[in-house]
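Some structures are shown below for you to check.
Taken together, the values in this text are just the output of simple stated rules run on the coordinates, not laboratory data. None of these values were measured; they are calculated from a predicted model. Cβ atoms are built from the backbone, for glycine too; each structure is taken alone.
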Structure I
Amino acid sequence: MSRRAGDDRGSVTAEFAIVLPVLVLLIAFGVGALAATSARVRLEDAAADAARLVARGDDRGAAAEAVTRAVDGARLGIDRRDGLVCATASASARVLGDVTVPLSATSCALDGGR
């Protein structure tokens, strides 16, 4: 049996049809990972702002609002210890579809409000 030059027609299309969904999935995951990283950075900044606000004696509600404005659905916890005010901001970020990852950031400031 001899093969003709045209026997492998359509193989490129089949390979493309297999590879394309994988590429789309990888790109979607990459975009989700970038969005989660961005949310993490915003959460870190918000936690630092909240720690400074509470340390200087401002209302905790203002600090919580700053965190919520930075990342939708974020929660704030305040802890005073050893002359420091520590703010922990936490939220969830969607990476791919219904897949979420928990995010958390903690920042401390000298307690000047005591």
Structure II
Amino acid sequence: MNPVDLREKASNAIRFWERWRIGYNLVLTGVVVLHFVAAYPASKQVLSINFCLALFLLAVVANILYCTAYLPDIFVQASGFHQLWRNFRWLLLLVGTTCAAIITHFVSTAMFSRA
């Protein structure tokens, strides 16, 4: 693959994935907020600077993991299945967001169960 093709495929991946990053973060934020509200008022005792720093770190990790979708996206775009992939890559977004929400559910349960 020449550099021009790689640049085009990477640009296409960025256009697709970055459009959905805010939605991904909103889903994960919603899971955390629901767990906080469900455990309220005991959950407010967990709030501290260290808790906020840990939450920020987990959000950064979740966004780094979101970036891993670029690897299969660019790889499949370089294959003979690129046209089919562009029509169905939203499935990777759906599955990835669902998996991240499930992981967030378990982490949130652990964080707020100590309250």
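For this structure, a couple of remarks:
- Given 117 for volume of the Cα convex hull per residue in Å³, calculated: source structure among I, II: I
- Comparing Cα Rg over 2.2 N^0.38 Å, for residues 13-76 alone across structures I, II, the highest figure is found for I.
- If relative contact order in percent (Cα under 8 Å, 6 or more apart) is computed and equals 50, the structure in I, II: II
- Looking across I, II, the calculation of helix-only ellipticity at 222 nm (-39500 (n - 2.57) for each DSSP H run of 4 or more, over all residues; to 500) that yields -28000 traces back to II.
- For 2.7 (distance in nm of label points 7 Å out along Cα→Cβ at positions 69 and 101, calculated) the corresponding structure among I, II: I
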